[in-house]
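Listed after this line are the structures, all set down as structure tokens.
Derivation of every value follows stated rules applied to the coordinates shown; laboratory data play no part. Predicted model, so just to flag it, every value in this text is computed and none were measured.
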Structure I
Amino acid sequence: MTSRLDRLLRPRSLAFVGGTAAELAIDACRSFGFSGDMWAVNPGRELRGLPTFASATQLPAGVDAAFVGVDRHASVEVVGRLAAAGVGAAVCHASGFAETGEAGAALQDELVTAAAGMPLLGPNCYGALSAPTGAALWPDVHGLTRCDRGVALLSQSGNIAVSLTMQRRGLDIAWVVTLGNQADVGISEAFETMVAEEAVTGIGLCIEALDDVGRFASAAAAARHRGLPVVGLKLGASEVAGAIAVTHTASLVGEDAAYGALFDRLGIRRVHSLPELLDTLAVLCSLGPLAGSRLVSLSCSGGEAALVADRSRGLGFSFPPFAADHAGRVASALDGRVAVTNPLDYHTLIWGDEARLARCFRAALGADGPQSAPAPFDAALLVIDFPAEGLDRSRWWPTLKAFGEACAASSTPGVVAASLAENLPGEARARAAELGLAACGDIDTALSALEAAVAWGRQPPVQDASWPAPARGSDFGSRVVPEHEAKGRLGAVGIAVPAGLPVPAEEAAATADRLGYPVVVKAIGLAHKTETGGVVVGVEDPDEVAAAARRLAGDGRTVMVESCVTGAVAELLVSVRSAPPVGMLLTLGTGGTLVEVLDDTASLLLPASADEVRGALRSLRIWPMLAGYRGSPAAAVKAVVEAIDALGALVRDDRSIIEVEINPLIVTRETAVAADALMLVVEPPAHG
């Protein structure tokens with residue numbers, strides 16, 4: 001597949017424009033071993049002994065890529081000249097563009113216009129590194145070594161990318177690309193290009209904001225078809241365009257949840273730190289997807305064994321106990337002096353004795369059991385901390401070797417980790433790789449990476465029809481729909497709502513008589529009625545209704561009177577809102593007055609299938625109440641799923657809706673009723 005970034009990623013010739021920054025990039029290329037042609041552009045002096053021209057217009061024809069290291073105003077002119085000269089791509093290092101405000105954004109538009117279709121990285125970026133070619137359009141030091149194949153790291157942050165290149169995890173990194181302001185080449189195009197590159201073994205993403213969600217989603221689908229692991233780190237948190245303070249959801253769930261839901265939908269493993277990003281890539285590239293979550297842990301300390309068990313809580317692993325005959329073989333290898341449990345503390349009785357270590361590890365992993373017996377574990381973890389540099393490490397190597405041989409003999413994917421990242425030296429990582437093992441810095445990143453491998457193994461086939469629905473803006477302003485009108489829209493699509501209507505305060509009691517008791521009396525126009533005392537629930541007497549109506553009636557002298565929903569098993573929050581640029585975000589959670597207290601939510605992107613909705617409900621802490629806690633009757637979960645499906649259809653078909661929140665959705669044994677609703681719609685522009 002031919003990409004417009006091919007000449008940038010595998011250049012045979014380079015140009016460098018500017019002064020000090022350009023010289024640093026030249027130095028980086030030389031130290032990286034770039035063997036192609038290089039030229040420089042500077043009107044006042046020669047750069048690092050290269051053939052130097054006064055203007056970019058004098059460059060030889062066919063330059064593949066150029067580094068532009070001049071100020072922001074000069075960058076526009078230089079980029080235009082490079083494009084006119086037929087240069088294949090350019091890196092604009094200068095800052096002071098859209099990140100500074102309107103004037104900078106206008107200058108950035110001029111920069112893109114000047115590029116005239118020539119691929120442009122930046123502005124406000126570090127550039128790109130190509131380990132296969134040694135090209136370094138990069139005005140700084142870096143830590144990459146040459147390799148023909150490896151992972152690609154894509155980052156909007158230049159300094160983060162510099163730090164990532166300094167990793168000492170033995171991870172082969174083939175390309176690093178920084179995007180900066182994404183004025184032209186965005187992370188979606190770079191992602192798409194790397195997925196198609198055969199030499200890429202995995203992709204790490206450091207994302208601040210997406211530029212093209214549809215293109216990004218298509219690239220993720222292509223990665224899944226190819227079996228290419230993708231790991232994402234979301235950097236920063238800014239307010240979502242269109243979010244409003246009148247709903248609980250806007251304060252509970254922001255941009256971060258939208259990106260998390262997007263990554264889940266696209267099969268991208270989300271991580272939360274740089275060590276986790278690198279270690280997860282290392283494990284996924286080394287081991288691939290795991291068949292299941294049965295884990296065995298080996299360490300020579302009970303403390304480490306307990307730490308593994310503790311840190312695994314909530315990650316979905318199981319530590320199956322050894323079957324009797326299996327435990328007997330392990331005990332025999334340890335002379336019957338160790339309690340055989342999983343995680344296994346094999347003590348230091350056999351420390352340094354490679355033959356006995358091999359026997360113990362082979363027994364633990366089932367390599368010496370009956371050949372017809374199924375594999376007892378899906379993965380194995382060895383916790384081992386090496387002495388510091390300069391100390392004798394000779395007695396540690398037999399443990400690593402024995403573990404690697406036991407994994408190979410039992411066909412068990414193996415991971416090595418230390419309790420502290422600094423205690424796993426580069427030599428140990430290298431030897432682990434030679435033994436077919438993955439290495440992680442510490443227990444936490446190892447467990448997270450193994451969890452990612454389990455999740456990868458469970459990924460369903462790509463469903464092309466389920467890509468996220470586009471987000472909606474509110475360029476013309478918005479308005480909050482009155483509760484009665486919002487419920488009318490919900491009821492029209494089949495969502496159960498209480499009988500009721502807004503009435504003058506003096507008619508409240510008569511209305512309650514017609515509806516039947518008990519009733520609810522609400523103030524009109526308040527977003528959070530419970531918090532502000534704007535609702536009275538379960539009123540069973542006409543005089544009480546009248547009194548409540550007099551108290552709650554505002555200047556409009558109107559209140560809402562509704563039938564009271566009884567028999568509640570649980571109360572849920574159900575919300576759909578526009579979360580630019582990601583899509584339409586569905587949030588489910590514990591509702592009612594506990595919504596902020598428990599912060600118990602799960603988010604999905606629309607469209608969402610019934611199975612996805614049920615999975616999200618099961619992830620909530622309130623799920624046992626819905627399922628039937630301690631033998632009590634279950635709630636009408638089917639009705640909940642149907643209501644959510646109807647809400648998704650409403651938002652899909654009515655594009656004026658940018659946010660709707662049902663809180664609470666009262667769930668009984670028979671039904672699910674939208675007891676309160678807030679809706680935000682786009683306000684059409686005024687005419688005339």
Structure II
Amino acid sequence: MQNAKTMKDFHRDLASALDDDFLRSTLDAFALAYRTGRAEVFADMDEPALVAAVAGAKDAALDKLEDLYLRFRSEAEKRGVVVHRAATAAEANALIVRIAHDARCRAIVKAKSMTTEEIRLSTALEDAGLEVVETDLGEWITQLRREGPTHMVLPAIHLSRHQVAELFAQVTQTPHPPDIGTLVKVARRALRPKFTAADMGITGANFAVAENAAIGLCTNEGNARLVTTLPRVHVALVGLEKLVPTVSEALDIVRILPRNATAQAVTAYVTWLTGRPTPNQERHIVFLDNGRAALAKDPVCRQILRCVRCGACANVCPVYRLVGGHKMGHIYIGAIGLILTYFYHGREKARHLIQNCIGCEACKQVCAAGIDLPAVIREIRSRLLEEEGAPLENTLLAKVMTSRRIFHALLRFGKWAQRPLTGGTPYIRHLPDIFRKSQGFRSLPAIAGAPFRVRWPSLPKRFDGRVLVGLFAGCAQDFVYPEQLEAAITVLNAHGCRVDFPLKQNCCGLPLHMLGERDAARALARENIRAFDAARFDHILTLCPSCASHIRHAYPRLLADDPGAGTGVQQFASRIRDFSSFLVDILGLSSATIRQSEQKICYHASCHLCRGLSVTRQPRELLTLAATYVPTEEEDSCCGFGGSYSLKFPEISRRILDRKLSRYEQSGADILAVDCPGCIIQFRGGEEQRGNRLRVLHIAEIIAGNLKQENGDRNG
């Protein structure tokens with residue numbers, strides 16, 4: 001399991017996973033099937049309402065965690081169940097070992113439980129001389145291989161049936177065909193005697209109900225029922241955060257957990273354990289703290305205790321899809337795993353893992369408990385910098401970017417310094433040696449000859465427009481792609497808008513926020529709020545959805561404790577608009593002003609547009625007006641850019657980009673339409689390397705090029 005000591009070691013581990021063709025094809029197939037299945041199983045439900053109900057119930061439970069624990073213990077003891085509480089993983093292990101020794105247990109069977117994985121319970125029991133057998137098929141396979149699960153729900157998804165057949169042949173000393181049905185029968189024959197011989201059964205729990213001391217288990221194999229009933233001792237290890245007040249809250253978890261985990265309406269078995277144990281059985285419930293009680297008081301990160309362990313954040317993660325759980329977690333897997341590693345296993349194990357998030361927000365969109373996983377990941381990055389100190393490159397970048405004059409002067413200087421590297425083209429043709437190998441999968445863009453802010457004074461403007469729009473440029477379009485902003489102004493002029501461009505605006509701050517540089521991100525937020533004085537604009541428009549999402553969602557959080565921000569930050573955040581929804585919802589663009597060309601266009605839905613801003617319909621409506629829109633599979637999956645992510649993890653960025661471009665090229669389209677300049681850097685650079693089979697254009701460029709002539713000439 002991943003336990004990298006250096007970033008170099010971490011990259012070496014990632015490379016080994018990327019070389020595993022079976023792993024990649026299996027996770028690809030699973031991701032596509034999961035996407036379809038999940039949509040179908042939620043089709044007739046109010047998913048947002050159910051997520052909100054689970055989130056609200058879990059948050060309310062965290063506010064009274066101690067009371068719920070005491071009530072559960074009281075109700076359990078009335079029923080003859082022994083309740084324990086363990087402050088740490090070591091204390092929980094010692095307690096369960098003692099229970100086993102006191103009851104003279106020798107053989108133990110376990111049902112799958114991530115909480116027992118968290119504390120390494122099996123290792124502690126084996127060190128105490130006890131035999132421990134996992135009875136969940138996937139967990140048994142990984143136990144035989146002496147490795148951890150690669151997924152919280154599907155622990156052996158990384159293995160082929162051929163690998164499992166070879167493993168079972170070694171265990172049984174008999175060859176077996178690589179047939180799944182046969183292999184299941186082999187496992188059943190091997191495990192059945194273990195159930196009857198076991199003295200102790202150990203499970204986790206999906207929830208613990210305070211009102212009646214019931215615990216619940218959602219399973220698909222039925223082994224948990226054997227584990228809880230056949231042995232004479234049953235121990236349930238339960239995280240404190242699994243406590244809920246009543247059966248009603250537990251039923252909401254039963255409704256959402258299987259749908260989100262495996263796209264099932266319900267698991268094959270939903271087991272409720274309550275009431276008195278049988279006369280010949282004793283039952284112990286061990287509640288594990290291991291930092292949970294303190295975490296429940298953390299105003300930013302407490303939301304992660306809502307997690308129902310569905311594993312959906314891994315199912316949709318583009319990084320997990322490539323490298324699997326052994327490289328995308330320590331014990332817990334996926335986005336929640338990156339976070340829980342920091343809180344449960346320490347910053348040493350989380351340091352490199354927490355960097356391996358591309359920020360696409362797919363995990364947030366599918367979270368069964370409404371956890372803002374990307375925001376918590378950014379918070380942990382900030383805390384790591386505060387605890388360990390920032391790398392020199394972070395410090396320099398923060399100092400440069402928070403000084404608008406220095407930052408813009410360096411970008412202008414770059415225009416001249418890049419000349420030997422461009423060969424007179426729009427791309428850096430001759431990468432410096434330190435970048436040549438890692439960034440060779442795409443061509444990097446050159447800085448524009450004149451930034452937008454220099455071109456702005458001479459651009460045509462109208463002074464009689466009915467709507468006053470403030471234009472927020474963002475770094476890439478100001479200094480790399482100014483023609484995209486010029487295209488937007490052409491469209492705005494043609495549709496009755498007055499446009500202003502405040503020259504004192506700076507970077508939105510997202511790159512620094514992603515790096516964990518919270519103070520620098522705050523400074524940039526304040527600077528932009530001052531630059532715009534948002535109250536004077538009807539709308540503030542940006543052609544970069546990453547900027548828009550960051551301003552709308554992060555600015556109010558970053559400046560929540562700043563008494564000087566107040567109304568200004570709310571006005572700025574509330575007025576920010578992305579280009580597509582502004583044209584469709586505010587200006588009402590239609591075929592009256594847009595002509596349809598004969599070209600075929602495919603579309604990439606940028607992460608921060610479709611998920612960060614929930615804008616999905618409007619770009620496609622615009623493209624349908626302008627050309628023949630060709631839908632493609634997974635339009636809204638990440639392109640692999642992620643800002644600085646593609647510089648830190650180019651091996652992963654390249655694989656994601658290759659898959660996306662292959663799909664678009666196979667569509668037969670002439671143009672790939674994109675909303676985000678960062679995605680354009682990724683796609684144009686990749687296409688330039690592949691021979692420019694597709695033209696990559698911002699939607700603003702497409703719409704400006706398809707204005708009906710009489711409308712396009714009305715520039716005021």
Structure III
Amino acid sequence: MNTTSSIITRREFVKVVSIAGGGLVLGFYLPSKEEALLPEMVPTTSLAPNAWLRVDRNGIVTVTVARSEMGQGVQTSLPMIVAEELEADWSSVRIEPAVVDPKYGDMTTGGSRSIRSNWLPLRKAGATAREMLVAAAADTWKVDRATCRAENGAVLHPTTNRKLSFGQLAEKAALLPVPSDPPLKKPDQFRIVGRSVPRLDSVEKVKGNAIFGIDMTLPDMLVAVIARCPTLGGKVKSFDASKALAVTGVRQVLQVESGIAVVAESTWAAMRGREMLSVAWDEGPNNTLSSADIEKIFEEKSKQEGLAVRKEGDTAAAFTSAAKRLSAIYTVPFLAHATMEPMNCLVHVRETEAEVWAPTQSPQWSQRAVAGVAGLPLEKVKIHTTLLGGGFGRRLMWDYTAEAAEVSKRIGRPVKVVWNREDDMQHDYYRPASYHRMEGALDSEGRLTSWAHHVVAPSISAQLFPNQPRQGPPDAVDGAAQLPYAVPNILIDYVMANTPVPIAWWRSVYNSQNPFANECFIDEVAVAAAKDPYEFRLQLLPPASRLRAVLELAATKAGWGKALPSGKGRGIACHACFGSFIAQVAEVSIKKEGSVKVDRIICAVDCGQVVNPDTVKAQIEGGVIFGLTAALKGEITIKQGRVQQSNFDDYELLRFDETPTVEVHIRTSAEEPTGIGEPGVPPVAPAVCNAIFAATGKRIRRLPILDRS
């Protein structure tokens with residue numbers, strides 16, 4: 001990406017200042033750092049407004065949020081940034097989800113980017129509005145601007161003890177010149193940012209009034225479910241709908257791109273009708289594929305020379321002269337997203353326009369998909385992003401919106417397509433499996449002299465966008481190529497191993513698997529060097545490293561080095577991703593029958609300036625539980641071209657009695673905010689596996705843990 005594309009003028013930044021409904025409306029541009037990614041999927045303009053700040057006559061501050069709310073708290077944290085610089089009364093702040101529009105730029109919610117990409121622009125927007133309101137008050141009172149200040153939703157003139165609310169000043173402020181360079185507050189002046197405040201969406205959720213995608217209804221709406229081929233890449237050969245059409249409430253049965261759609265007056269009728277379908281499937285070329293076949297593919301690929309993505313020193317020579325040489329194979333399986341709200345989408349395609357209500361992480365990608373299916377220009381497709389009952393990357397995909405558009409177009413009615421749990425589990429875009437060949441070398445004094453990590457895995461970008469060249473290293477080495485340890489000889493290489501299994505982004509993406517190999521193997525090397533795993537890591541991390549700082553904090557809070565009772569073990573792991581730094585210590589118990597119980601996870605995180613501490617803690621806790629569920633139990637297996645798991649009975653979640661105590665310690669930082677939704681996941685599996693070794697002497701190199709312990 002050309003770095004000059006992110007440079008904007010003041011006039012471009014503050015795009016519109018006008019009176020609207022008797023209030024101050026301030027629009028501003030947010031340059032997208034990700035516009036070069038997937039260019040065929042995003043607007044071609046390099047800059048577009050992606051947020052609106054509105055102050056009305058009643059003093060209500062409305063912030064339009066152009067990111068999806070899927071439980072991560074973005075509908076509170078983004079308004080907090082605006083309100084901080086605006087000096088708003090937090091109780092007067094309201095949120096308004098954005099409808100897809102090019103003026104908002106990139107609206108994708110993923111990669112833990114919402115705060116870090118909006119931090120400075122949102123601060124400037126709030127500061128600009130604040131300065132205009134203060135100028136309006138000074139002009140009203142005919143006093144020096146410097147003698148006035150904004151505070152808690154009003155402008156004060158302390159000398160004369162006068163006060164005007166933002167609502168009283170809004171109209172006049174809208175007519176004033178836009179300040180060229182509004183001053184920003186210093187962190188020690190923050191009164192909203194950095195404080196735990198109640199989430200703005202909590203009340204509606206507690207009352208049951210919050211609208212998720214699956215809650216949406218429209219007059220004259222029908223419901224559809226789709227019968228999909230059980231084999232990967234299979235399709236419909238023929239079908240008999242006579243029994244399905246005999247089910248009360250079933251209106252139509254039609255073949256669509258993804259299978260056979262049963263359209264009915266209710267979800268129950270549609271699902272009952274699907275059960276009565278008689279379908280002959282063309283199972284396609286993958287009907288004999290198995291997990292064992294895929295593992296053999298990975299193993300054979302691992303013998304090939306890979307693409308070197310990081311090469312420092314001479315690993316071959318270092319291995320030849322090593323006093324001790326170690327090697328190990330680590331593998332991780334395919335995983336499902338298993339969002340609590342299965343996929344769903346409500347679409348009404350008309351002749352000249354379409355309207356969509358979807359729980360999507362990528363409304364613009366869905367807009368493009370619907371436009372393609374409906375044969376409409378992008379601007380004629382209106383996307384309403386509802387609340388999401390979990391996303392984890394699954395709702396970045398647009399398959400479920402496209403199929404809803406196809407059904408609606410075919411029947412000429414608004415249609416909500418609903419997936420059940422089995423649909424969701426067996427027709428997911430899965431977290432890739434991967435295979436890791438690790439090698440390390442120690443000299444005679446136990447120093448790590450060489451490190452090699454040979455990654456074999458499918459590439460998400462290559463599967464989803466095969467015709468788009470990728471800038472930089474392959475996506476599959478994320479979290480491996482950035483090895484943080486100071487080793488004189490390093491080789492990280494990659495062999496692509498795509499399979500027929502559909503894959504996509506999963507919480508923390510490749511950082512959910514490459515650090516598993518890294519952080520487990522560094523433990524193996526430490527033990528071979530007869531050194532404490534924590535101390536060994538410290539020796540390899542620079543003194544000023546932020547990763548080192550959180551590692552020390554986690555170890556201190558966990559009481560690292562203190563003896564544990566027999567049958568218990570303590571393990572440690574750390575990782576940097578999405579701009580943040582995190583370390584975790586896991587404590588486990590080994591029961592008499594050999595089963596593992598994770599008792600405690602201690603986390604230390606540096607994510608820069610914290611906007612809402614409660615949100616940070618919740619995201620880390622959620623990431624730990626998400627990652628621990630996957631590490632202990634998660635595995636998608638393939639047999640005869642079919643995904644074998646179908647529901648939570650055979651793709652289990654962590655239960656309450658299995659859930660450890662999770663402690664989160666936030667390291668104070670003056671750096672700009674970084675990502676927090678995903679960094680909690682990567683260290684979990686290696687910390688737990690290292691703890692199991694500490695308790696039992698047994699290495700876990702293949703996930704899930706409960707199948708190996």
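If we compute volume of the Cα convex hull per residue in Å³ for structures I, II, III, which one ends up with the highest value?
I
Thinking of I, II, III, which structure, once helix-only ellipticity at 222 nm (-39500 (n - 2.57) for each DSSP H run of 4 or more, over all residues; to 500) is computed, gives back -10500?
I
For the read-out log10 I(q)/I(0) by the Debye sum over Cα atoms at q = 0.23, 0.32 Å⁻¹, for residues 311-358 alone, a value of -0.68, -1.23 was computed from one structure; give its label from I, II, III.
The value was obtained from structure II.
Compare Rg/Rh (Cα atoms, Kirkwood Rh), for residues 399-598 alone across structures I, II, III and report the one with the greatest value.
Across I, II, III, Rg/Rh (Cα atoms, Kirkwood Rh), for residues 399-598 alone peaks for I.
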